[in-house]
1. Taking distance in nm of label points 7 Å out along Cα→Cβ at positions 237 and 501 from the coordinates of each of P, Q, R, which one would give 6.1?
2. When distance in nm of label points 7 Å out along Cα→Cβ at positions 125 and 517 is calculated, the result is 6.7; to which of the structures P, Q, R does this value belong?
3. From which structure (P, Q, R) was helix-only ellipticity at 222 nm (-39500 (n - 2.57) for each DSSP H run of 4 or more, over all residues; to 500) calculated, if the value obtained is -6500?
Structure P
C-alpha cells in the first residue's frame, strides 16, 4: 500500500493575514470611578452592582465584556482597565514590560463588596503590552498568573498575557441570517474534524505550522469541493503543551497565538461562512492543567477547582476538574461558551468529556471518588452548569448547536432542559462507533457470527439526537489508521472502508469524519506532521476521496437521508437477519414517499447476483454504488432500471432482484 514522504499538494498562501488595528474604545460616561493622579493605578470599574450580583449567583454570562484587560480612555488618557477574580489573595499587582516587571508598582484595588474582584485602570498601557498578575497568595506565597480573560497570550513556550481586543469588521451577515434554516435538525450535517497544526504544513519548512489566513486559503476551497457542511476545529484556545492537542487549556478566551491573532481566526471563520460552511469549536469545560500560569491554585487556594481531589483531580489526564458547585466558576465557563459564539461567530460547540463531568466515579476505583450531598456519584453542580449553559446558548443564538462527547448511559443528554434533560442539541453515538469498528475488524468469513453488532444500534438510535463520529480518537495511540482497521488484501481493505463510510452516511444521525480519513491516510494521525496529501497520486486513495465527496453529495441532496435524522419515521429494516450472507437491507424515508431510498449492504467479498429484496411497488434505479470504478471499485453496478415484480419478499408485496457488489453498498430510488 502506498505510503511515501508526507508533503502538501496545495501551496499555502504567503505570510499572515493582516488586520488593521482599531482605536481603543472611548468611554463617554464613567461610572464608579474617580481619578487620583498620585497613584499609578487609578480607581475605576466597568462592573456595576448588577454585574456583581449576577456573577456571584452564577448567572453572569457575558463576563468577557467586563473582566480581564480592556482598552479604554479615561479622562482623555488612554490605557487599560484590569479586573481579576482572586478573593483569597492578599494583594494583586499587574506586572509587565511597561513597569519592568516590578511587583509593587501597580497594585490593583480590591472591590468594596464581597465579590473578591481586584481592578483598576493603568494609564498608557496600550494594545500589545505583555503582562501577568503578580499575586500575594492566601498563604503569603508569591504567584505569577496569566489573565483568565486574556484575549491573547504569548506564543508558547512563553506564557504571559497580551493586552488585545476583538475588534473586527465582519462580512458574514448573509450566513448569520440563513444559519438557523441551514443548520436545523432536519437538515444535513456532515462535519470535517481537523487539527489546525497538522492538517497542512508549510512544504518548504515542515516544522512551521500555518497561520489562520494561510489555512483559509487551502481549507475553504477543499471543504467546499468535498461537500462537508461544517468543520470542527480541535481546541484553538491557548494551551501551553502542544502534545495535549489543545485539550489542556490555560487561555480560555484567547485564540492560540501559534497561528496568529484573534482577528486572523475571525478571518478564517468568516471565509468559511462566505461559502456557507459552519464552524464548530471543540470546547473543554471539563478540566484544565496544573500549569503554573493557568487557573490552578489561582490565588493560593483551590479557586476554580475542587479542594477535594477526589472530585477535583482527573487521574487519566493528570488535570484539575472545575468546581461546578461554585457560582462564580459557572459564570466564568458559561461566559466563555457565549464568548466564542458571540465574538467569533462560531456556529456550535462540541463539549469534550461530558461523562467525566457528570460522574465523580468516572475512571476511578472504589474509595477514590467523592459523592454528592445525597451520597450519590452524580456531580449535581456539573448537571446544573450544563443545563444553564445550554439554556444560555440556545436562548441567545439562532442556528447554533451544542454537541456532547458523552460516553455514558446518562438519560436525556439531548432532551430539552424544560423536559428534564441536559439540553444539548446532539450527542456523539459512541456505542455505534465502537460496535461498528468491532464488526468491520472481523474477517468477512466470520462476520455472520457477529451480524447483530450492526443491527443493535437501531434499538437505541432515536433515544437521543445522535452524531456518528469517526474522530481523531480512533486513529491514535496504537489504534491504527482507519484503512488498517480493515481486514483483507489491499483491494479488500479499501472496499471495506468504502462500505463502512457508505453505511455511516446512510445510517440515521449526523456525521463526523476526522481529517485524513477521507482519503484513507495510512499512518496514524501525527500532530507534528502534515497529512499525507501525496497519497492522492495513488488510485485507491484518490478513489476513497472521490467516494467521500460523492457520499456528501448524496447525503445533502437526498431528503430521505436527513429529513428524519433523529426519528423512527426515517428508517425501516427490510432484511436485518441474513447473517449467512452478511447482507443488510433497509430503507430511508422523508415525509414524501417519492424520496424513499433502499440501501443494500454486502459485507463479504462475494459478488451476489440476482439477490432478491422486498420493495414498494415501482421502478427502481440505482443512484449510488461503492463499487464504481472511479472509487477504485470493480464496476459491479446495476445499470438498468428494475421494475418491481409481484413476488412477495421481506414482508413486502413486491420485490426486485439486484446485483450486490463484493464488500459494497448500493442505493436504489424509485423512478
Structure Q
C-alpha cells in the first residue's frame, strides 16, 4: 500500500463485500445500502490511486466487472430475502442487470477497436505528417479514459432505485433507476460508434509509413540517436537531447517503445518511434551516415544490420561500473568515451574492443557546470553541497553514506567554525527500498531546517530583505510565464493527435530555456547566501547546485564524476569501510577526493581546502583527474563530439562509395564476360547443334 489512506480503503473494500452479504441475508436495506456505498467509494479511490491491490485482484479473477456483478447478485438476493421474488421490481432488477451486462460487450469491443485503429504504426514528434496524411481528432477523452469503470458505474442509478423501492415497497423508484441505467448505457455505446468508421479513423498503416518515408527523403537525416528501453530508462536518452540539438549534421532520434516517447523531455529534434522491427528495417534511412547508441539492448540489432551507416556506442554515463566495459560493445564500429579513463577501462577489461576503435569526445552534458578555480569570494560564507546517492535495489549499507555517516557529516558541517552553508540534495529514490534510509533522510532534513531557523535568528547573519523580495517577485513572474507557455498541461487526445500536432515551436522552446535560466538565477537570490537549504524535486537541478557550491560531499555515483568537471574540492564517503587505498584502487573518481570514514572525522581537511586554496593539497590531482576522466577543456566537448561525427560520416561515405564502385566493376565484368561467350543456337533434327562443329 502506498499510504495509510490507501490501506484503509483496501480494508474497507475487502470487508465491505462480506458485510453486503450479511445485510442481504438478514435482510436489512439500510445496512445493505451503507455497505454497498463503502465498497463503491473504496473501490473508486483505489482505482484513482492505481493501487497494487486492484492489480492483484484482477490477477485472481476478482477484477472490476466481477466486483460489480457480485454487488448486483447480492441485491437480487436481498430482494428475495425481503419476499419480493414474485414482485415486478424483482423481475425488473433481474432483467436490468442481464441487459446491462449485455451492453458491456459492444462497449468493450468499441473501445478496443477505437484504440487499436487510432494506434499509429509509427508515432512522431517534430515531424510534419499533417501535410501528407489526414489524422482526425481523437474522441473526447471522457469517452475512452477509464471507460470500463465509467460504464460499470452507470449501474448506480438502478441500484439506488431498487433499494428505494425495496424500502418503500413501491416499484416506481426502481423502474426509474433501471431506465436511467439502461438509457445511459445505450447512449454511451451509441456515442462510441461514429469513431470506428469513415473520416473518424486515421489512415492505414501503409499510408502512414509511406508518409514517414516521404518526410525522411525530404529531410535527409544524417545522424541518428537510437534508443530502446523501459520507462525507467528514459533519462538515458533525455541526457543526449541537448547534444543532438547542437549537432552540425541533421539529427534524428529513433525510439522503439511508445512509453519512452511519452516520457521524452521536450526537444526540437525530429523524433520517430517505431515499435515494429519490420517497420524499422523497411524505413528509408539511406541518408544516415552515423548511428549513436545510448544503451546496449537487444533491439539494437534492428539498426546495427544496416551497413550504409557507422555505428557508435556513446552510453549514458562514464563510470567504473561493469556496464561501461560491456563485451557487447565490440559490435559497434566505434566506442566513444569521455576521456582517457574510458579507453584504459576497455584495455584492462580486455573484452574485445580495439584501442583503434575508441574515440575520446568528452561529456557534452557537463557544459552547464562552471569551473570553480576562482575560490570563495571575500566575505561570503562558503557553501558545501551534500548529495548522497540512494540505498540501491540490494539495500547494501555501503551504497550510500546516508544511513551510516549522513548525520555525522551534516552535524559537522552545521557546527563548522568559521561557518559554512549546507545544501542538502538527496537522491529522488531515497527510502524507496529501505525504511531506514527514509528515516535517516527525515532526520537530516530536520537537523538542517532547525539550524536554518537558528541562523536566521543570529545577529551575525543579515539578509537583504528588499533584494530577496524582488527575487521572489521575479520567481512568481517567471513561473506565471512558464505556466502560460506550457498551456493547461494536458496531454494530447491520443497518440495519433500527438503525432499530428507534436511539432515543437522553436521560439517557444528557446524562450522556455531562457526563462528556466532566469528562474534558477532568481531562485538563488530569493534567500540569503548563508541560509541552509534542503533541495528536493526537479528544480533547481543538480548542476545548478554544483555551480553555487564551493565543495561537495557525496558517495560513489555519477554525481562524483560530474562534479569533477567543476574542479572544486570534494569528499567521498567510504561507507563500506574498504580503507583509503583499496577505496581509491576500486574507484577512479575518488583518487583526488578527501576520503571520509563513517565518523566524518576527516571533513576538516575538505573545509580547510575550501577556505584557503593554499591548504588544498589535492588541487593539482583534481586537475589531472579531470583531464583523465573527461578529456581536455579545449576544444569544447561539443566541438570534439561534432568532429567525431563528421570523421565517422566520412568513413561511412567512403565505404559506400567503395561498395558502389565494386558493384559497378562487377557488373561491367559480367557484361564483358557475357559478350565474350558464344551464343548456342537451338538443336537441329539430327540432334547436333546448328552451326557448331558441322
Structure R
C-alpha cells in the first residue's frame, strides 16, 4: 500500500511566503549571499524589480519528510488486526501492546532479526553448552545452558525465545520467553518481483516469482517444481531432506515463490525459501495471462509444405490443429505418448514427431530431465491400438500422476487409430481424461471420429493410402518445430517402405537418396524392430535414420539390411513350396500360403512381411492377384490390380460367419483378419468367394 499523504514519494512539498520579497513578488534588492544560487535569468528579474527567488509569485516551495509514513512512502496493514499502519511498522499501536511473537519465514536473514523481539523457534539440538533453536531454515541461535533455568525441552519442540544479543560473527544469543495467549506475526522478506525470463541475469539474487505449477518431481533430495509464467518456465528446488516439500501445492496451482537464483546445467534454477499457493483474483489474473501467452506461443509455424499437393492443402487445417495441440502440451509440461505401428512407415512417422517435440522440450523447458518424461515414443506390434498397449500406457500414466502430479497424457496414434478396432482402447484412455489424436492413412471408420480430438487422414479429403503416415507426421513435425533437420529422409523411407506411388514420390527426390538406399533403410528398421519387440530404442533407430554419425549409419544400414535380405531369401526358398495359386473365374489369381507349415516361427521375416515378399514375386507373373498368407487364427492379405475393400469384408464376415470372432482391417487392398481356429475353414472359404465375386 502507498502512503496517501505523500503518494508514495516519502516527502511532501510545503508552500510558504518568500522571505526575500515578503510575499509581494517584488524586490529592489536581495541578499548578496544567495547570488551563487541564482541563475542569470533570476538576477535579470531582480534588475527589473521582480523577486527572482519566487519568480514574482510571492511563494516558494520546499520539501520535507512525510511525517505520516516517516519517509518510507509506504502504508501497510497491521499483521494482526488489519488496521492501517505507516512506515516500516508491522503492528498498530494497540496490537503492539498485546502479547505477540514473530515467526520468521525462510526468506528472512540475519538482517531481519531485531534485538529484544520475541520469536517462535524450534529446538534443533540439545548440547552440553545449551539448546540450539532454529528461527527458520537459515537462522539458528543458542540458549546458553545458564539461561535455561528449569525449562525442559526436547528436539523439534516449539519454543518462544527473545533475542538478547547479535554478535559481530552473526551468532544469535537467545533467552526463553514463555507467554500465554500470544498472537503470531509472520514476517517475510520483501524480494523484488521478477518475470522468469529475467532470471538468467540474476544469479545469486533473492527474487520473487509468480506462476503456475506445471510439473512436480520428487527426488532423493529436493522436490523439483516446474513453474510457468507468461515469459517462460523455471525449475524451483525445495529442500525437505528427501520428503515431499509443500505437499499442499499441486500441479496447476498458482503460486508465489521466493528464493535464490542459482545455475544448474547452464540454466537458471530457483532455490526455494518460501512458496505459497495464491487464490482469488490474483491467481485468476496470473492464470489468465499465462493461458493467453500459451495460446499465442502454441500457434504452429507454417512455411509451406515440402511438396505441392492438393491433398496436403485439404488437410492443412487439421494438421495445424494437431501441431498447436502438441506445442501447447510441451509448454504446459503435459506428457505426450506417441504410439506407432512398428513397420518402416510407422517408425518414420513416430520418430519425426519425437525429434520435433524433444528438441522443443530441450529449448523451452527448464528441467533438463523433461525430455525423458514428457515425450514417450512407443511401438505397437498390431496394426491398431490394442488393449494390451493401452493397459500399459494407462498404468504408467496413472503411476506418474500419483508420483509426480503429472497430467493425463496427450496420446498420438500414428499409422493406426482410424478403425473401429481401435475404439475399445481409445475409450479406455478417454475415461481417465486423456485426449487422443490419430495420424493415419488406413481407410477410416466413421465411428472412431467421435472419440478423437483430431483425425488427420488423407481419405477425408479425397486422398488415399499413398499419403503415408510418415509423410503426414513429417509435415506436422515441421509445423511443431521447423528447426529440426533431416525429416525429408523419414518421409521418403516411409513412401518406399509402404510402396506408395504418385505425387508423394517427390519426397524421394528431396531426400537425395536412391530408391535402393531408402529400401535398405526401411528394411533395416523393420529387421531391428522385429528383434526389439516392444522397445522403442530411440538411440538405435535414430542412428539408422541418420540422426547420428553418417559413416556409422551407412555401415549399420548395410549390415542390418544384409541380414534381413538373407533371412528373407532363406524363408522364401521354403515358403514358395507352400504356395498354391489358382485363377478364379473373374480372372483374378488367388495365391494361398500356409504360414503355419511353411515358415519358421519367431524369426524374421514375420508372417505379414513374408506374405508381402511372396506377393511381390507372384505379381510379376499375374497382373491381377490376391495373396493370402494364413495361419491357425489369422490371414494376411496382399493384392495387386484388384479393387478390394478389406474393412468391408471384415464387417460382412462378422455377419456371415457367426461366432468366428472375426476382426481386423488395414488399408483397402492390404490388411489382415483374425478369427478363432475352429472357424478358419469357413472364414477363408467365404473370403475366397468374395474375391471371386469381384
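1. Label of the source structure: R.
2. Working: P: 4.5; Q: 2.2; R: 6.7.
That value comes from structure R.
3. Working through the options, I get structure P.
Read-outs: derived from the displayed coordinates by stated rules, not from any lab. As the structure is a computational prediction, the values presented were derived from the model and not from experiment. Cβ atoms are built from the backbone, for glycine too; each structure is taken alone.
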